[in-house]
Structure P
Amino acid sequence: MPETVAVPQAGGVFADVVGQSAAVETCRIAVAAAQAGPGRAGPAMTHAWLFTGPPGSGRSVAARAFAAALQCAEGGCGTCRACRTVLAGTHADVRAVVPEGLSISVKEMRAVVQRAASRPQTAPWQIVLIEDADRLTEGASNALLKSIEEPPPHTVFLLCAPSTHPDDVSVTIRSRCRVVSLVTPPASAIAEVLVQRDGVESGMAEWAASVCGGHVGRARALARSESSRSQRATVLAVPGALRTLADVFAEADELFAVAKAAAAQQSDRRDEAERDELKTAYGAGGTGKGAAAATRGMAGALKDLERQQKARATRTTRDVLDRALVDLSGFYRDVIVYASGSRVGLINPDVAGDVHTAASRIGAEGALRRLDAVLDCRAALERNVKPDLAVETLMMQLRVG
């Protein structure tokens, strides 16, 4: 008979996986099977996993928690060195691929695949966690597929993507992965997390949870940051501000400026720290014999770093713009709900007055056309259309309907 192992409890590393009881249970059962070790794990454990779910559902959080539980002798206690280092992103046998630019290149994926073939140094498994697997280029997908088709017995691949649609993950990769489907967490669960784990006042937590659209990270940002609340207010004021042709360009400029400012706020401090670390590594300020020679090689390295930072800033700006477009789509969805007489709750209950005004002015059909325009703008940004041009086109469509 197979050895019986204890199934780890739902707390520990899974404590931050909000409102995903089914997904957590799947992971817990797999972890229990995996404790038998590579080559001896039962059918509940496999070498490739695909975590899918809507934005904010916690795909990468669940995948990282699963990785920690696999490396933990207790199945994910949350307190041991293995759990802490995996969650902090410093574990030697867990390689996280987080795209800094708009895509994951074949060069980067080949390096990851080569690393995945090596034996783990300190833990039972060599784990590769790929966030935003939908950003894999065709070449990168092919490089990954070869490794997933013939995986080393000690290697586990964890992929995160919005869905199993071929636009997000290739059919061949999908067919070799076990899918863990996450759902939009309920507002009550999000509010509970904000209060109990983040120390947010209950009233603010309930408001943030009610307007975040089920996005846990968004709720946390709204509850903690005045600038996030201000950015959301700016976006939701756009539909009522588009009265003249001049407003189209003014609102487009303001929205784009807000996105760039938010992106800069996220990246400036990190960019400066990376430059300082690179200069220190090359001996900047040193006086030894080799310091001058090392410093001469720093210029090329700084250029490469600046190129990477520029790509990251572009992606961050587009991500912030996309977040604004999601807020806009939520507004027009609310207009459709109200205009059609549905009793479904609003995504933005705090601006119900603006929703009612828009519903009386443009009706459900007008809101639907504008919602389509917002979704078209999101698709244009994915196709690398210039953000300012895409936003100006959107504003014109929102004005004329």
Structure Q
Amino acid sequence: MESVHRMLPQRGDSMTTEKPRLLVFEMRMLGDAILSLPFMRSALSKYEVFVCCNPGAEQIFESIVAHDHLISWKAPWLAETGKYRASRWNPEELRVLIRKLKDVRAELAVSVWPDAREHILMALSGTPARLGFPMNRKNYLAHERRWRNRHLIAGQTLTLLAELALLRPLLTTRLDRANYLQQHLEDWHQIADAMKLPWDTSTPWIKAGGHTRNSAVDQFCSAARTRGEQLWMLHPGARLPSKRWPLHRFQELVDSVFTPRGLPLVIINPPDSPCPIPRNSRQLVVKTQTLRDLIDVINAVDLVVCNDSATSHLASALGKRAITLFSSGSPSWFGPFGNNESVVKADACSCSPCMDRCEMPSYVCQDSITVDMVRVAMEKLQRGKAAT
């Protein structure tokens, strides 16, 4: 988009060999950070990239951006409970953050989220050109829900008040999503197009070693490879309870599908929930200590079964085939790249997608996903993998 380039300050002749500085705001969770990687990779071809991010996503961005180019800050509005309490805001932390943002001296700032709070930070950073999606009905997902619509109106009001107070627009270049139902990755694609950046989603997005740091996993996988077998991984965890398929269903899947068929299976024992019990020597339980450990294990297998979580996005980023169990979320918006055809979702709840605010007495969306639905998806995926 020409307007973006016209807004970029012109550097003097003595600085023509330097790349302009780009400040990217991606302050959400791990899965969101992973989905930004194709854009980051494209941006690095023309910009010196700095990222303002959630501390929990630093490890993802460190795979592609220098550590001293990361500005980590846990936004108070991302708390699971009490996210609107004023007491959560620390004025001194906010002052330090703004000072760090200003110190970048970026020529352009971008954000993929239609969020007035991020847009205010972009404006306060002192960056002259600011590109993003304003808060409106074209950009704000699930505004059909009453509580989401209230947030949209509050955000639009906050935008107006901030622009009056700062005497300038929060965004200097505004984008609207080409399609309200498009996947989140396409939002990044639109930003790349506006900046005239190349776009490449070829995997892997993350570098992984040839071996894990767990000798038991390496031996287990090596034995399966020697037998010419496809390796499965099962991850029962997710950050939010609303996204976790019940443990007894995972156990039933192990007992009724993996065990009788003798499929080699790595079971991840996650920190946020228990894991199924292995039933024979062809099932190995692994407790990954770090994100790097999990990436290495995913890279060592062929096929993954997991909840709608960062794990599904990691598998996709590594070019693996994954079956993702979607409950409260919408695969139309946040489905794993390249694996949408393997999403399992029941569509049994009238409130879906609820954006993780359940209004039902129980998680109907989870309970409606049956073991048989997952089994069918596994068989389809295994046939497709064997054909390739």
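Taking distance in nm of label points 7 Å out along Cα→Cβ at positions 141 and 309 as the criterion, the largest value within structures P, Q is that of P.
Given a value of 23.6, 78 for Rg and Dmax of the Cα atoms in Å, calculated from one of P, Q, which structure does it belong to? It traces back to P.
In this comparison of P, Q, the computed figure 21.6 for mean count of other Cβ atoms within 10 Å over residues 37-44 is attributed to Q. Looking at distance in nm of label points 7 Å out along Cα→Cβ at positions 77 and 149 over structures P, Q, structure P comes out largest. Assuming -10500 is helix-only ellipticity at 222 nm (-39500 (n - 2.57) for each DSSP H run of 4 or more, over all residues; to 500) as calculated from a single structure, say which of P, Q it is. Source structure: Q. If FRET efficiency 1/(1 + (r/R0)^6) of positions 165 and 261 (r between Cβ atoms, R0 = 41 Å, to 0.05) comes out at 0.05 when worked out from the coordinates, which of P, Q was used? Source structure: Q. Match the computed value 2.7 of distance in nm of label points 7 Å out along Cα→Cβ at positions 189 and 373 to one of the structures P, Q, and report its label. Going label by label, the one that fits is Q.
Readers should treat all values here as calculations from the given coordinates under stated rules, not as data from a laboratory. A quick note: this is a predicted structure, and the numbers were derived from the prediction, not measured. Cβ atoms are built from the backbone, for glycine too; each structure is taken alone.
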